[in-house]
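Every read-out reported here was derived from the displayed coordinates using simple, explicitly stated rules and does not represent laboratory data. Small disclaimer: the values here were computed from a predicted structure and weren't measured. Cβ atoms are built from the backbone, for glycine too; each structure is taken alone.
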Structure 1
């Protein structure tokens, strides 16, 4: 009798220990939560709603297929990174991990808050995160222990591409202003270095702070440098837009060179003045997957051609496929399989084909997720990427070419 009682107690204790250590594995037959942390307020707030919707489209697609981990569903738990407040972003991410018990994180967006979340929350808790838009070169070398990935390419590359675009347009002298944070400084360093290497002249580099009411001092310094062209490496809903508005109001500059953080319809809609001819770069491609995503997204109420929408869809899709490849939604398992589903070998998978991919993985086969952005990860888990050159005309951004 004693032996039976002790066996029963031991069994109960072991069962409790098993469930306590496998918090996420219970989700395999029910609901799996994935965090979506983006700047729903702040300097890119006009971009993030459709980024989130794009990621959630991948979650719905996988859930509707019925093929994920024996019929599990994936739902999002949203949180606000603010894009600029690292402390607030860290707190929001902690709530995702502890209260919402997310299996993984799609995000964050801006480089500074992404670094903070990775260092303070994701890596210490063994939570895989894939950012669709954090582009600072510094993220390449963070001590992520294999838990951080990004579907957006590093600004080390964007700076080179943008410099070549500017030179190809016959512009060899520019002034530069950048938002005074990790993203802005890293991108400015990359662009300025590449532009000078191509024979260009940078008359001045002026950092600007977001959230100011008046940018006349910065614009005055930029204008006095003698350049007729201004590169604005900032945020379209914050200081970058303020710089452009003041420059137009004072006649200091009439055309602007933009990087990814400045490209979005809200810039055109909220600047009082003519931006025709303003141009810049943003991650993008003319691949088959890109076209498929545009059609698929539009059919589901998403523009499909907005900034970082395809990268967001791909980030969520990779997390989901990694769960299936490892046969588990356990946090500890997901990171181990991201690279295997992102790169060759395997059958190529495109937007709208997650059900097919999940079935292939269930059957023990391999997949090579191309997605909307031609996903191919480097050995540190980041996309090499291609870029769209865009220009404003007739009240909107249009693609000029891809590089």
Structure 2
């Protein structure tokens, strides 16, 4: 029953824009894990994407004054069957593109089983598994987050710089966790760091005492938790703190969010991690735009979500049509040079330039630049916990 309810978690997000009065809104899908192990992160991600769609609609420049309506669906992050069913609902309801999904396993399942067969572009803001680089997507899958092939190396570099000599590693047992762990473990070993244990954990269990005991017996200066903050990852940290096994945690991007520090506060003061992000011009502009829209942009993947939605709108405008094939044919054209650089808050200007036949190079919140397979090169933020709060140390 839970699967059925989750899969049917689809609802309309309406914007209070005069543009919608004509009754001819363009349907877009947003599919994220509104329930599940990252449910504390997804509201801000969805709101950021919808902010870009609203900005394009309110400008009056989208395809001669058209507007966008958004339909949300729940990926669950971890249940591929439920995610696929939810995505099928979006497609059958007529969405012409999908912003999402979020976690790598469900993203791959939706792309393979729903989006690609139906010719629907997906732009994920947060699916980072290296395995998605080679997915047979026929040019319909993109991601504004960089691959863990680079993210794992960055996290290992930070671990070395923090002078960790021995480390135990636990990872969520899915595409994201396994892919990241493979990269991270190899990279820390190259840095001369001893890996005392590598264990997988399942999401959704009620108790992780056995997993904590195994990691504790292996020991180490720190425990790397490559997983999700709202379920297993947070519970493993709780068990480790309670038992005194570890007090320094190396955190993957899926572990970084205010719900973690709200829960543990200063107990995590020596812990650190990394996630995709930027401190550049676009990041500053996005912070301003998000604040004006009532959105906290400090969480993971908010900028990437705004950028994913923005690229969809610009691709439509570049091709002059609100249809699936047009978006697919033009995403790369608006994401990369040549063209006028476009930042958050400038979608109206970009749409106007495209309507006049001019090129745009969407930089966005995260310095968007796609590889030839449509994924972000990306930069990363080194995060540390001080005073019981996540702080950005620097861009990597």
Exercise for the section: Taking FRET efficiency 1/(1 + (r/R0)^6) of positions 64 and 104 (r between Cβ atoms, R0 = 35 Å, to 0.05) as the quantity of interest, name the structure among 1, 2 where it is greatest. Expected result: 1
Handout entry: Structure from which 1.04 was derived, Rg/Rh (Cα atoms, Kirkwood Rh), options 1, 2
Key = 1
Practice task
Looking at mean count of other Cβ atoms within 10 Å over residues 272-279, point out which structure of 1, 2 has the largest value.
Solution key: 2
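Assign the value 0.80, calculated as FRET efficiency 1/(1 + (r/R0)^6) of positions 184 and 376 (r between Cβ atoms, R0 = 25 Å, to 0.05), to the correct structure from 1, 2.
Working: 1: 0.40; 2: 0.80.
Going label by label, the one that fits is 2.
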Problem - Source structure (of 1, 2) for distance in nm of label points 7 Å out along Cα→Cβ at positions 96 and 136, computed value 2.9 - result: 2
Completion exercise
Comparing 1, 2 on distance in nm of label points 7 Å out along Cα→Cβ at positions 176 and 280, the highest sits with 2
Problem - Structure responsible for 16.8, with mean count of other Cβ atoms within 10 Å over residues 200-207 calculated and labels 1, 2 on offer - result: 1
Completion exercise
Matching 107 (volume of the Cα convex hull per residue in Å³, for residues 72-223 alone, computed) against labels 1, 2 points to structure 2
